[in-house]
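So, here's a batch of structures to check.
What follows is calculated from the coordinates using simple rules that are stated; it is not laboratory data. In this text, all values refer to a predicted model and were calculated from it rather than measured experimentally. Cβ atoms are built from the backbone, for glycine too; each structure is taken alone.
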Structure I
Amino acid sequence: MIQNQSAQRSSTVGAALVMLSASGFATLPILGKFAYADGLDLPSTLFWRFAGAAVVLWMWMLWRGNWRLPVQQAIASTLLGAIGFAIQSGLFFAALNYAGAGITSLLLYTYPAFVTLLGWRIEGDRPSSPQLVALMLAFVGCLLTIDLSGASATPVGLGLAIASGAWYALYLTFSARVIRSVPPVTMTAYLSTGAGISFISIALLGSGLDFPYSVPSGLTLTGIVLIATVIPIISIFEGIRRLGTSQAAILSTLEPIVTVLLGIAFLNEAMSVKQILGGLLVISSVIVLRASPQKSPDS
């Protein structure tokens, strides 16, 4: 009896942590829009995001004593951040220049469908019937979501958002095969370090690094680092530990829904009925894919 109550309490806490994580990640495109409005450009915004996250995560790891990695894994994790994660983040933030935060977030969530397609192409893992249904839902939902008549979005923005989801799927598929058995928070610290190096290099080679000279821009960057990056990262992994990967992944679909609502509340974004239906189909495809049996733990 006591054991069942303890397990139920752990699951409840896990679900709360996953929803906290999803809500935190959901603020990223909103805060990204605010950063642009404050005069920060893409390389500078993402440098401060990843540099700040790396500092906090390294402090967290040093406190817990789990920062060491074998040299090969440390190099691989850093390079994955500098190339794979940096490109995905760059595509996502570039899309925010041309499309609404809600639309961009919804289209990013096509990545599980791309992961399934990559598994089919690379590993020969033929999708099951539920997975095929999910792929069809994602495809139809994507077509409905990219309706240009319902929100402030351009073909460039929609293309960048879809490319962000496709690249994220490629990044996840590749990184799962390169790095194994690395503690998630430790890996994220190395990834953030690599991505930060990439974006400060881009900034210095371009127009230079923008600094948050005003209080609003400083608060925006602090929110991006803590609310939209560090807290969600730690929360999702703690939630997965208590709840399990599949249930946590399904609850994480709360993220684009929260982003859409925040976009409506803070950015006056609007969505057509077709786009709302398309977004629901995309989210449904994620839930179906997450709930269906996986052939590989890398999935």
Structure II
Amino acid sequence: MRIVHGWKALGEADRGAAVAYGNFDGVHRGHQKVIAQAAKAAGALNAPLGVISFDPHPRQIFQPAAPSFRIMKPDQQARALAALGVEIFHVLPFDAEMANLTDREFATEVLARGLGVRHVAVGFDVSFGKGRTGSPELMAKYGAELGFTVSIAEALGEGDTKYSSSGVREALRGGRPQDAAQIMGRPFAIEGVVERGRQLGRTLGFPTANVALTDYVIPKFGSYATRTRLPDGREIAGVANIGVNPQIPGEIAPRLEVWLFDFDEDIYDQVIETDLIAFLRPEAKFADLPTMVAQVMRDAAQARALLLPDF
């Protein structure tokens, strides 16, 4: 998959795709339906399959004081899109110029002239252009005028709940990683560099790999059963705490602290990716360290039973 930044003066190899348009944070099952429609059009048109998204996310521009909300980092998003067969990932800069384009200007200047799209697949609730005035119906109207076809994906979900990025965030903030995984079609995963901490866990019998949460949506603080992928491809079951570690004075920024079961290797400064499989209990401050250690061991036993039932 090629990642193409910008929309001006592109070579012909980076133009002419059948594209799915949206933010695609989480690449959840609703997003996958939109991409599948673009893929169907790509096959019919003998065109490459593309996805259009923005960096930074418009929400970071319009709501800079809002809580962290990202479900995926760019590398995770790119891997998820590549796994769906996407050939061109158009990452458009959401700058002042982009923010001020009307819906018609966006369709004309960016989609038709800049990217030369042949088809645009959108979700039923898509918006585009300054003030978010563009709608699926307007996209279809502009496509008919400008020479690209348009498909509109209906809502996808179970019962009265549609699959959405906001639904993933709500599930994670509520301590329901299984519900987030149901919407996404895969577990929510935190990726980051393993940082050096105070190494208290190692002295207490459960060494942890510590990863900052940076711009991720903050899941409910507490203990989780996890699976962690290492750079070499190995996947290790474990138990993790997400939170501010109230047991240790001075801890402020929320982070992931994951204890990888039956593992004792130096992975400092390496990038790991940890799936949240099940929520075990809320974060708590204990009377003393022995009480905390006893609870962590109970958490570990519960996580092993979930993840390694034959252990």
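Taking relative contact order in percent (Cα under 8 Å, 6 or more apart) as the criterion, which structure among I, II has the greatest value? Please list the in-between numbers first.
Working: I: 42; II: 17.
If we compare relative contact order in percent (Cα under 8 Å, 6 or more apart) over I, II, the biggest value is for I.
If helix-only ellipticity at 222 nm (-39500 (n - 2.57) for each DSSP H run of 4 or more, over all residues; to 500) is calculated from each of I, II, which structure is the one that comes out at -8000?
Label of the source structure: II.
The value 2.2 for distance in nm of label points 7 Å out along Cα→Cβ at positions 54 and 94 was derived from one model only; which of I, II is it?
Computed on structure I.
Which structure, out of I, II, was Rg/Rh (Cα atoms, Kirkwood Rh) derived from, given a value of 1.04? Numbers along the way, then the final one.
Details: I: 0.96; II: 1.04.
That value comes from structure II.
If FRET efficiency 1/(1 + (r/R0)^6) of positions 38 and 62 (r between Cβ atoms, R0 = 25 Å, to 0.05) is computed to be 0.40, which of I, II is the source? Don't jump to the answer; show the numbers that get you there.
On the way: I: 0.20; II: 0.40.
The value was obtained from structure II.
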